[in-house]
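Structures for review follow.
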Structure P
Amino acid sequence: MLQQLMSANSAIELRDLTMRFGSQTTSSVLAVDRVSFSLAPREFVSLIGPSGCGKTTILNLLTGLLTEPPEGDVRVLGKKPTAGNPDIAYMLARDSLLPWRTTLENAAYGMEVRGLPRSERETRARELLKQVGLGDFADKYPKALSHGMRQRCALARTFALDSPVLLMDEPFGALDAQTKLTLEDVLMKLWSEHQKTVVFVTHDLAEAIALSDRVIVMSARPGRIVADVPIDLPRPRSVRKLQADHRFHDLYAQLWGLLEQGVAGSE
């Protein structure tokens, strides 16, 4: 098992995390097995691995959404995870926009739940919508937006919360290739400006390399860490220009090999 030394000022820490679902005496399923890693503040780390290896389980543990207690230790900004933690914003694969709310109202919804004054949340939501290219669509309803535009709104809603930690579960996985590349560039610009700590789950190796400071590779279930790979490509990065960089292709081949190793090791 890969064991990473954990710093006292880590934004996120997992130590020997093990997660089982169901009864331990009958049909218990071991989802995650002795996983340890940490993130420094403002670090962008991607989790990759086969479907069912526990990537989303880790995100749900970090948010405090899972009621079944894990073995090991999990800390977010030095504290045990709790549901509703305002230090965390969670972006899912689906945009989850409310159809009866305008784009502006959807972008401001999380802030409304947290009790921010209306003038403050609308000002912040409008600014984020401009940053993601939806400034002219603030008064439109979700039915008038394309799938990519809806994800832009969800991205604005996530950053509008101004939480220091962002958890992102395949937010661009269902988009077409062109829209995906565009939104990856938008995310990079937002992250560079707002400097959040990000745990990003993806199945796209190119996306993981383009966005991340490190990529953590997990094995097939039960999820274990196969490798923690630093991405030593200079920032700022252009997702498109990386295609012409041989280092990008070397990293892609390395990650692909590690994924195959993780699947073979589990079998």
Structure Q
Amino acid sequence: MLFTPRTPRVVAARRLHRRRDRDASGRFLAEGPQAVREALSRPRTVLELFGTPAALDRYADLAASAARDDVPVSEVTDEALAALAETVAPQGLVAVCRHLDVSLAVALSRGPRLVAVLAGIRDPGNAGTVLRTADAAGATAVIFAGDAVDPYNGKCVRSSAGSLFHVDVVRERDPLAALTAARAAGLTVLAATGHGESDLDDLLDAGRLAAPTAWLFGSEAHGLPVELAEAADARVRVPLHGRAESLNLAAAAAVCLYASARAQR
């Protein structure tokens, strides 16, 4: 039996496009075979897998993996899949997943050596890209602090390219509390800002990036509030050797996180 856009389970899943429904249910959608594959690799994360017959045939390994874990695999029409997906050309698979939130205390108790703190970042594409970069650089926790975007926003999930399922995702309303806790856990807090008094290359050359570090990144439009920047152990600028005025958030985060990754290895 093929589910249609009016099938109650499809209707319920479609509501997860709205943040209030994600928050109320503790669920979100992961779209596409890459996201589904990574979600299935994390035990007890996927609650249901929707797919068109063609996609379930093409990605039979994912359907089999879901079935082995007693995850319902539901065939849907192309119209139902289009209603569940947010992309223009969906790839035929959408998974309903449970929230992955880890408390700040638990994430820090695991002794992370590299953490990214996203303070007030509102653009879901940027947030997902930074999350993906943090994972690639070896960070084990990403903290969404203050009035930050929902990490389970569809665009954020897609931009993370599966990395959402690899790291500890923390949501902390108080950014200053997050920095205080990170410092208490032995992390040096470095604020990335274009007007920092410390140069990233100088810190790297001096060996100061080898210590466990929490990198603090601010919003795309306004950067870091003064009180947050001042609460960090150092304010760090990425050196600009050409004529560009600045780097965008995702690029600056990549440079900073990989500088720490290099120093720590």
Structure R
Amino acid sequence: MTGKLAWTKIALPLGVAALLLLAWDAAVRVSGSDIFPRPHEVLRGIIQLIEQGLLLKYVVASLFRVTWGFTLAVLIGVPFGLFLGWYGWAFQAFNPMIQMLRPISPIAWIPVAILWFKVTDKAPIFLIFLASVFPIAVSAIAAVQNMQPVYLRAARNFGLTQLQLFRRVILPATLPQIITGIRIALGVAWLVVVAAEMIAVNSGLGYLIIDARNAGKRYDLVVAGMVMIGLIGLVLDLLVRQLEKFDEVRWGYANR
């Protein structure tokens, strides 16, 4: 039964992907479009990028920026969110500012980022940080505020110190919701780096897309860049989901 379930988890997504590829190819053939590429043309474009050594270069550039910006967002957003969620006075002081800054699209910050950091890696890293830190902080705040009071009462009955309370109760109880926030923030970060690379730098997958469109209208390379963005986004999400398998976190997820 376990083997059948594992096979189903692989076969179903592959089946859906195959159907989408067939539908894509059929739609292009029926429409008679000579601009939008067919799947095999996109595959040929990806192979061409690999042979030229550009694909690895652009993927590494994008991942470098996401790694730095997202790591900074986690290191700042999680402790800050836990702090605001635990201390009511801090939440009342900072929450209005967070709710004011959070709806501002990171794309709107692009002119400011270029003004501050010029056309360097610091500009997209700054934008990724902005895009990620607010969802992470808000999820950490909500995780603390939504804790079951029975956990805290039981911990206090055992005479735990503040440090022990945080390490043994608060952090384990909030980790599932924090990881969900991290997953959402990572998806947003990957979106933002692509948009930023179209404007603020001259490398990365976003730059590949805009450069392929401008340089001879190579729409096969445009779609190839889009496909790579989607595939890497899927891999990043799968990697983050591995955190859910730890015993400290797994209890917070329903098994279906």
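Every number here is computed from the coordinates shown, using simple stated rules; none is lab data. A quick note: this is a predicted structure, and the numbers were derived from the prediction, not measured. Cβ atoms are built from the backbone, for glycine too; each structure is taken alone.
Computed values, structure above
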| quantity | calculated |
| --- | --- |
| Entry that produces 2.5 once distance in nm of label points 7 Å out along Cα→Cβ at positions 85 and 221 is calculated, selected from P, Q, R | P |
| Among P, Q, R, which structure scores highest (criterion: FRET efficiency 1/(1 + (r/R0)^6) of positions 125 and 197 (r between Cβ atoms, R0 = 25 Å, to 0.05)) | R |
| Comparison of P, Q, R by distance in nm of label points 7 Å out along Cα→Cβ at positions 37 and 245 - largest value held by | Q |
| Read-out P(r) over Cα pairs in 5 Å bins from 0, in percent, for residues 133-228 alone, computed value 2, 11, 22, 23, 18, 12, 7, 2, 2, 0, structure in P, Q, R | P |
| Test item: Rg/Rh (Cα atoms, Kirkwood Rh) calculated as 0.97, pick one of P, Q, R | P |
